[in-house]
Structure I
């Protein structure tokens with residue numbers, strides 16, 4: 001396989017990209033069988049790199065779940081690299097992605113921001129391989145929602161929000177509990193943190209247990225080191 005270069009569109013191999021409606025760069029490769037082109041997201045997918053960019057919606061969730069399942073089917077034991085730049089979004093859409101973190105180890109990277117459901121997907125990556133770039137922002141908070149109608153319906157929705165909050169707290173605790181903490185202490189720490197919007201720098205997130213490494217260079221990204 002020749003070195004990739006960026007050029008204009010030609011006969012291309014394309015996947016369902018997260019930015020289909022906008023201009024997508026085309027990567028041209030010289031192979032033994034001639035020239036072949038891919039949209040940039042398809043080329044990254046070949047390297048087991050996928051992107052979560054923008055709000056976590058049902059549409060974005062479908063794209064990510066499809067890519068995760070495809071890569072898992074190709075080679076379940078090989079890591080998948082998930083780059084996250086998201087303000088958060090729908091809890092159900094995010095949980096669909098989370099529940100697909102099953103066989104393949106997911107190496108997560110926060111670029112820009114990982115807030116709300118974005119931070120949960122960041123924290124749920126494989127232990128030792130959850131990363132943030134130095135100028136990113138991480139935020140956790142409790143779920144929010146609204147309901148209208150009869151008082152009984154509003155009460156039902158309020159009960160559901162509380163159930164979801166407890167589930168999210170349990171997931172954060174599972175993936176971010178410190179070795180010196182008991183499960184109860186970890187749960188209490190996240191219950192307090194999730195009360196309001198809780199913003200963190202990458203270093204804060206490292207100390208909080210959401211990431212394992214703040215990357216300062218490309219060399220560190222390839223080393224697999226988990227030291228700070």
Structure II
């Protein structure tokens with residue numbers, strides 16, 4: 001059997017979340033409105049089927065994250081941050097191509113532009129700062145969490161980290177996002193512009209809470 005009953009149930013739950021947020025997206029598209037950053041930050045965890053992909057990591061590699069650990073606040077936060085980072089990076093990398101096809105404004109750049117009252121070009125640095133702050137928290141929490149979880153959960157967290165980086169590498173090289181006159185995405189150690197810190201909206205602010213690093217009693 002490829003997936004255990006527990007793993008199957010996790011995937012079914014994630015699939016339900018994905019379908020629910022497809023309805024959520026359709027509601028905004030039908031009215032031509034843009035969600036708030038808080039609404040979008042929560043939705044992006046599930047509206048791109050990222051959570052469904054995350055729940056496939058252990059199945060694909062032939063192990064199972066223990067039920068006592070998959071829903072630990074720290075592990076849950078790492079899962080949600082990964083889903084969000086992959087989704088936001090796709091938003092940024094695909095922005096040009098998506099706007100060639102339409103203008104639904106259901107992406108991180110347009111959401112920030114709408115909320116801050118600026119152009120998408122001016123919102124892009126804020127979008128990058130927003131995802132960078134979450135990535136920094138992910139790395140911090142990952143390193144803390146790996147000290148008190150099982151080898152299976154450490155393997156799962158390693159899969160999350162590989163997915164974040166692999167998605168960036170793929171985005172930088174795929175023809176899907178390629179611009180006609182320049183590189184779409186470039187990965188570098190240094191930013192080429194000054195970026196202010198961007199505050200985390202309430203719906204995901206709990207990721208930064210220090211108590212979530214504590215192991216289960």
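When helix-only ellipticity at 222 nm (-39500 (n - 2.57) for each DSSP H run of 4 or more, over all residues; to 500) is computed across structures I, II, the figure -12000 traces back to I. Suppose relative contact order in percent (Cα under 8 Å, 6 or more apart) works out to 27; of I, II, which structure was it derived from? Answer by label: II. Can you say which of I, II returns 1.2 when distance in nm of label points 7 Å out along Cα→Cβ at positions 75 and 107 is computed? That value comes from structure I.
Quick check on the output: 138 is volume of the Cα convex hull per residue in Å³, derived from one of I, II. Which one produced it? This value belongs to structure II.
Could you tell me which structure in I, II was used to calculate distance in nm of label points 7 Å out along Cα→Cβ at positions 131 and 163 as 1.6? Traced to structure II. Comparing distance in nm of label points 7 Å out along Cα→Cβ at positions 35 and 155 across structures I, II, the highest figure is found for I.
No lab work stands behind these numbers, since they all come straight from the coordinates. Just so it is clear, the model here is predicted, and its values are computed rather than measured. Cβ atoms are built from the backbone, for glycine too; each structure is taken alone.
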